[in-house]
Structure I
Amino acid sequence: MDRLPMWKQLLTEQFLRTAIKAPSKFNIPIGSTRFSLEQMCKLFPKDSSVNIRKISLAGLKAEEIKPQDEATQLIFHIHGGAFFLGSLNTHRAFLTHVVAHTQMQVIHVDYPLSPEHRFPTALNALFDVYQELLTQGIQAKDIILSGDSCGANLALALALKIRNEKLPQASGLMLLSPFLDLTLTSESIRFNQKHDALLSVETIQTGIKHYLPNDVDVGDPRVSPIFDDLHDLPPTLVQVGSKELLLDDANRFKEKAEEAGVDVTFKIYTGMWHNFQMFHSWFEEGKKALADLAEFAHEQDKD
C-alpha cells in the first residue's frame, strides 16, 4: 500500500474509533446519538449531477433521487443504523453517488425506527411501500431491493415476505455489510471486534434490545433472516469488508443462499470496516465497491 492511502486510511479509522465506536460503549441518549450521526454524515460529499425530490410513499417520508436522463430501473434502498439510527439525512450523500454510477432512480424512505416502533413495524411499513410502488405501475422486474447493515436485514426480510405473500419478486437484491443474525453467533464478532473501526458489539446489542419485543426470539427467521429458507430469492449481491464485525454474517449467507439455488455475487474488500461503501470518495476499495454495485445493478436490467 502506498504511504498516502495508508496514512489516510489509518487516520480515518482512528477518527471513527474516537468519534463513533468509543462513544457507543456508553449509555448516550438516543436523540443525542441520532443528532451526532447526522452531523457527521454531512462530511460526505454529494454528487451534484443528480436530482433530489421529497415525496411520500405509504405514509412515510421519502426521497426520490434521479439521474439527469430518464431512468426506468429503480433501486429501493433501506438505510442501516442498528434499527434505531439512520435517516434520509445520513444516507443521502451516498445514494446520490449510487444514482450517478448506476444512472438508475433510487427511492429512500424514513422507515419507523426502534425503540419507538419495534418489530414488525418497520418491515410491514417497507412492505407497504413495495406494494405502493407496484400499485403505481412500476414493474417488479424494474425494482432492485437494497440495504446496508440492518437495512440489508430488512431488505432480505422484505424479499422473503414478498415471496411468501406471492407478490411479484424484485429483479435483484443488494446486501451491503449485512447484519443478518441477531443471535450474534458469527465467529467474526469475536475475531474482528478490535479490527472494525466503525461498529461495536455494544451498538448491535443496543439495537437488538430496542428492536425486538419481549415475545420475539433473536433466532426468529423474521428478524434473523439468515435462518429462513432462502429459496426463490432474486440474484443477490453481497459486499463486505475483511475487517467487519459482521463478516461471517455475509459468509454464512453466501453459503446458505447458494445451497438454496440463489445466484449470489459475493465480494470481500480488503482492509475495509463496516459500511465502508459510504466512505467511497476517499478509498479505492470503496470506489471499487460502488463500481461493482453498478455492474451488478445493470446486469439485473431486464429491458
Structure II
Amino acid sequence: MKIISNDKWTWYQLDINEINKITEVIKKYQYPEYEGFLRKIEKKNSSHIQVNVIDGDREIIYGSLMYHKHSFKQKDYNSFHFYITNEFIMTVNLDLSLLEETNHKQMIERMQSLSSPGESFFVLLGEIMKKHLKGFNQFEEDFRELLWEVRQDNNVNVLDKVHKSRYKLLVWTNLVISVKEVLLGIEEAFHEKITERIEYKRILKKTEVSLMLTEQYRKEFDTLIKLEEVVSSHRGNEIMKSLTLLTAISTPLTAFGALWGMNFKNMPELEWKYGYLYVIILIIISTVGIYFYLRMKGWTGDLLKGKKKNSFFK
C-alpha cells in the first residue's frame, strides 16, 4: 500500500489483493459503505458509479473506471477502482505506468497542492483524458488516410477498414463516456464544493472536447458508409443492366443456334447451298439490329463506356 498525503487529505494506493487493508482504511474513517465497494472490485472490466451521503454532510462516491485499452482485437481493458470522501482518496489496481505521457511526480505534486480529494482526483482524470486525446490524434491521422483510400481504391478491403475504424471509435467513445460518468458522479456528490474549482473546469473542458470529436467522427462515418451504400447500389444496378444487355444482344445467336441444332429429319435448310452463309448474315443483322434498337431507346446508358480511374461512378 502506498500513501500520499497533505495536511487535509490522504491518497491510498492499493493492489486488488489487499482486501483487508481496503476495509481497514474505510473503517478508520468510520464510513459504513465498503461492502458494496468490495463487491464491485470483484467485477473486472466494468465502469460503475455509486454516490451516497452519510449523516447529511459526509459524501461518498465509489466505483470503477476503465482507463486503458491494450488492443482493439481483444477485450483487454485496464480498470481501477476508487473510493472518494472528504478525507481521503482510495484507488485500487491503478497502474500509473500506463499513463505514458504523464510526469507522475508533477501530477502527484499538483494533487498534493489541492485542498480537497475530489479536486485532486480531477487531476488524475485529466491525465487519463490526456491519454485518450492522444489516441484521438492517432485515430484522426488514420481516418484521413482512410478517406483517401475510399476515394482512390473503393473496394471490399477498404470497406472492411471503414468498419474496423468505426469500431475503434466506439471503443474510444466508451472510454471517454466512462470518465464523463465519474465526473458527473463527483459533481453530484460534492456540488458547489467542487464545481467552481479550476481542476473541475479543466477536466470538464477536456471531456467536452473529446465527446465533440467522437460525435463529429460518428457523423463522418455515417456519411462515409452511406456513400459506400450508394456506390454499391449503383454498381449492383450496373451489373444487372450489363447482364440484361448481354442477354438481349446474344438472343439471336442463342435462338438460331438452338433452332438449327435440332435433329429433326425434315429440315429443308439442310439442303440449301448457301445456308451456312445465310445463317451467319441473319445472326449478325439481328444482333446489330437489337443493339441499335436498345441504343435508340437509351437503355444501354454508360455500360459500354470505359471506367475512369479514381471515380466512384464513371
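When log10 I(q)/I(0) by the Debye sum over Cα atoms at q = 0.11, 0.19 Å⁻¹, for residues 42-161 alone is computed across structures I, II, the figure -0.53, -1.09 traces back to II.
7.3 is what came out when distance in nm of label points 7 Å out along Cα→Cβ at positions 146 and 266 was calculated for one structure; which of I, II is it? Comparing all candidates, it corresponds to II. A value of 15 for relative contact order in percent (Cα under 8 Å, 6 or more apart), calculated from one of I, II, originates in structure II. The value -20500 for helix-only ellipticity at 222 nm (-39500 (n - 2.57) for each DSSP H run of 4 or more, over all residues; to 500) was derived from one model only; which of I, II is it? Only structure II yields this read-out.
Say we calculate FRET efficiency 1/(1 + (r/R0)^6) of positions 122 and 170 (r between Cβ atoms, R0 = 25 Å, to 0.05) for every structure; which of I, II gives the highest result? Comparing I, II by FRET efficiency 1/(1 + (r/R0)^6) of positions 122 and 170 (r between Cβ atoms, R0 = 25 Å, to 0.05), the maximum is at I. Among the shown structures I, II, from which was the value 215 of volume of the Cα convex hull per residue in Å³ calculated? Among I, II, the structure yielding 215 for volume of the Cα convex hull per residue in Å³ is II.
Rule-based calculations on the coordinates, nothing more; no lab input. Values in this document were obtained by computation on a predicted structure and should not be read as measured data. Cβ atoms are built from the backbone, for glycine too; each structure is taken alone.
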